[in-house]
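Participant: Down below are the structures I want you to see.
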Structure 1
Amino acid sequence: MLRFLTAGESHGPGLVGVIEGMPAGLHITAADINRDLSRRQQGYGRGGRMQIEQDEAVILSGVRNEMTLGSPISFVIWNRDHENWSDIMGTGSCTKIDQRVVARPRPGHADLAGGMKYHHQDLRNVLERASARETATRVAAGAFFKKFLQSFDIYIYSQVLEIGGVAAAPARINLDNLKEMQQCIEDSPVRCYDGGAAQQMMARIDQARSEGESLGGVFETGALGVLPGLGSHTAWELRLDARLASLMMSIPAIKAVEIGDGIANSRLPGSQVHDAIYWQNQFGVERRTNRAGGVEGGISNGETILTRSYMKPIPTLYKPLTSVNTSTWEEEKADVERSDICAVPAASVVGEAMMAYGLAQAFCEKFAGDHMDEIGTSFREYRSYLKKVWKWEKT
């Protein structure tokens with residue numbers, strides 16, 4: 001089974017990732033990984049930490065001569081800011097008085113719940129791991145999964161649709177315009193295709209910064225070129241939509257996920273929701289709408305897979321909310337950690353990694369093999385079978 005594990009704390013020495021089950025024979029370079037790490041660090045509304053860190057992954061195992069070996073892949077992303085925290089966040093004993101003990105949990109963060117669960121008096125033991133800094137490891141792992149999918153003409157993208165209540169018209173992205181649309185999105189400081197809405201989003205972020213507030217929003221993640229048949233209806237844990245929703249919800253601060261037009265569909269009659277099936281002699285079966293978001297009955301149906309993830313505002317506020325000091329059990333203002341004002345653009349890059357993982361995992365389950373060539377043979381046979389009713393070229 002394809003799976004990955006992350007480890008590390010926000011101000012610890014570094015972040016570690018381990019990938020198991022990646023087939024041998026996948027070509028991957030450090031540039032493939034570091035490109036996405038750089039994308040994650042960008043975005044209007046990010047905090048001062050991004051000025052310190054210049055994330056780069058150092059591959060430790062599982063890759064030789066830019067080719068995966070089939071053995072576990074491990075990598076590390078060193079935290080440059082650790083040198084300022086080495087005594088406090090080191091693994092040895094700390095002899096100096098720690099002025100960075102956290103005892104006033106932030107509402108909306110894991111601070112209090114994690115402290116109670118793990119019996120921690122210093123809530124830094126919780127927040128360092130619960131921090132979204134961990135997602136850098138996911139993005140690095142995601143670069144492997146995205147490269148794997150690209151080998152089979154599956155491409156992942158994301159775009160920001162809303163920040164702080166300012167909504168944008170989404171870009172309509174397909175394989176023909178993917179490169180052009182992606183470049184427009186990457187050129188936007190908030191990763192939004194709609195230039196007018198992007199300017200309003202940035203103004204809203206500036207306002208929030210001046211008010212000591214934080215902002216959330218919505219981003220869309222899409223997968224183009226996914227053939228029918230990933231996932232399954234036969235067991236609840238194999239349903240592709242459920243798996244993708246779980247992966248997106250695992251991203252810090254994501255509080256809701258929809259597949260396709262899931263939220264709007266709940267308010268409409270069935271005749272305005274379900275995607276009618278048509279026949280064309282040239283292409284076989286086709287859909288003219290994609291309200292289902294590319295998944296029906298837990299199985300990919302050949303249309304673009306679409307998710308929308310809803311991110312709450314970041315819990316750290318520079319005008320903090322009321323909390324309780326767990327050392328004195330008296331009401332005080334919550335602690336303030338260095339933080340972003342808005343991280344929706346960065347979260348959209350993490351969303352790409354998580355969707356890529358879910359699809360790569362489902363892909364390996366259907367087309368099992370230890371080497372890319374084995375998987376490719378199975379994939380081509382299945383694609384040939386599908387041409388009876390569904391032509392690959394139409395996507």
Structure 2
Amino acid sequence: MSNTTNHNSDAVAVFMSAEETRTNADDTPAGTAVPIHHLYVHIPFCARICPYCAFYKDLLDRSQTSRFCEATLRDLDQQRASFTLSPETIYFGGGTPTALTTSQLEFLLGGFRERFDLSSLTEWTIEANPGSVSARKAALLRKFGVTRVSLGVQSWDDELLKLLGREHNSQQAEQSFHILRAAGCSNISIDLMFGLPGQTIEQWKFTLEKTISLEPEHISAYCLTYEEDTEFFLRHARGELLQNTDADAAFFEMAMSILEDAGYQQYEISNYARNGFSSVHNSAYWLGKDYLGIGPSAFSTVGMHRWQNICDYRTYIDRVLSGQSTRGASENLTSDMKRTERIALSLRMSEGVAASELKHFRQEAKEFISLGLLRKSSGNFVLTRKGKELADSVAEAFL
């Protein structure tokens with residue numbers, strides 16, 4: 001098991017090493033004729049910094065948010081001059097996009113609508129913190145065409161929410177869900193976490209059953225990982241927070257059983273959806289499609305080239321508004337790197353990886369089949385239920 005979130009950086013960061021990056025490289029051919037259909041926008045502001053989160057974020061500074069929104073749209077204009085953008089999916093992640101004020105969200109969402117023909121748009125997602133959802137914001141999202149909301153609940157246990165440093169409690173989380181429903185949002189994803197310090201199997205069962213009772217269209221269930229540059233990582237290193245892999249496996253098994261029994265298909269190891277509600281945007285990452293990232297720290301992959309924007313929103317604003325490049329690191333991909341990514345990410349998905357991708361690993365595949373970790377299905381190799389619990393180890397054998 002591993003923790004793959006909705007942020008576009010998580011799917012690719014592991015493949016960018018210090019040896020492969022070039023600072024401030026900006027050599028992607030301009031005016032590429034290949035349309036880019038998937039846009040990610042990183043909004044880094046948070047009312048509170050969660051001690052487990054390794055994504056780029058910063059405390060909310062109201063003196064900077066308006067300039068940031070202006071810079072985001074200016075960056076989008078500059079990218080439109082270089083790339084053919086025809087969005088089928090848009091994803092606003094963070095950070096906490098809903099930490100912006102209602103007027104700032106209106107400015108930003110309206111700016112996207114003014115700049116694009118959205119007739120081909122199939123999914124527009126925004127991440128929301130239950131502590132920053134209001135009826136006005138929910139109505140605004142619907143008005144401007146946001147079709148999907150990813151609600152970061154994490155747990156329905158107030159003590160665990162305090163441990164995670166969340167600004168909301170369980171009551172607020174439920175109220176936020178109902179506010180979104182009342183506004184007409186018909187595609188809501190609820191994010192949950194397991195493997196938390198001190199979390200019991202009973203607490204996890206309650207969280208799963210509580211979530212199911214609300215009938216969201218999509219549920220993400222991530223195992224806590226201790227990421228570098230987080231408070232939890234330091235506490236884990238000091239022995240204050242312990243990880244129990246056996247308990248994590250039991251949590252994961254329970255999630256698969258309870259959610260599948262409730263009618264949610266596990267289409268990716270950490271993601272479950274009712275029929276027709278799989279995340280189109282995240283699936284595009286996992287399937288290796290091109291995407292463009294706007295905002296500080298956001299990744300982009302176009303053809304055989306990948307880059308990441310600088311991870312400082314103030315510098316990002318200054319560079320955009322002065323017409324400078326926002327790129328911080330870049331790399332040229334190889335066919336082997338692409339193949340490695342396809343295998344690692346495809347194995348996480350319910351369709352599995354094409355047998356042709358593993359033609360040089362026939363013996364390894366045969367051994368995993370004999371161990372009950374892989375099975376053949378429609379010409380693909382697919383993880384079994386047991387294999388999903390050891391997904392990272394299986395993937396490593398093919399990389």
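Participant: One of 1, 2 was used to compute mean count of other Cβ atoms within 10 Å over residues 273-280, and the result was 12.4. Which label is that? Walk me through the numbers before you get to the answer.
Facilitator: Working: 1: 12.4; 2: 17.0.
Derived from 1, not from the others.
Participant: Let me ask another. Which one of 1, 2 has helix-only ellipticity at 222 nm (-39500 (n - 2.57) for each DSSP H run of 4 or more, over all residues; to 500), as calculated from the coordinates, equal to -9500?
Facilitator: 1
Participant: Where is Rg/Rh (Cα atoms, Kirkwood Rh) largest, in which of 1, 2?
Facilitator: Looking at the calculated values, the largest one is 1.
Participant: I've got another one for you. For distance in nm of label points 7 Å out along Cα→Cβ at positions 169 and 217, which structure out of 1, 2 has the highest calculated value?
Facilitator: Between 1, 2, the highest calculated value is found for 2.
Participant: Consider the structures 1, 2: one of them gives 0.20 for FRET efficiency 1/(1 + (r/R0)^6) of positions 89 and 289 (r between Cβ atoms, R0 = 41 Å, to 0.05) as calculated from the coordinates. Say which.
Facilitator: 1
Participant: 0.10 is what came out when FRET efficiency 1/(1 + (r/R0)^6) of positions 41 and 249 (r between Cβ atoms, R0 = 25 Å, to 0.05) was calculated for one structure; which of 1, 2 is it?
Facilitator: Only one of 1, 2 returns 0.10 for FRET efficiency 1/(1 + (r/R0)^6) of positions 41 and 249 (r between Cβ atoms, R0 = 25 Å, to 0.05), namely 2.
A short reminder: the numbers here are calculations on the coordinates, not readings from a lab. Keep in mind it's a predicted model, so treat the numbers as computed, not measured. Cβ atoms are built from the backbone, for glycine too; each structure is taken alone.
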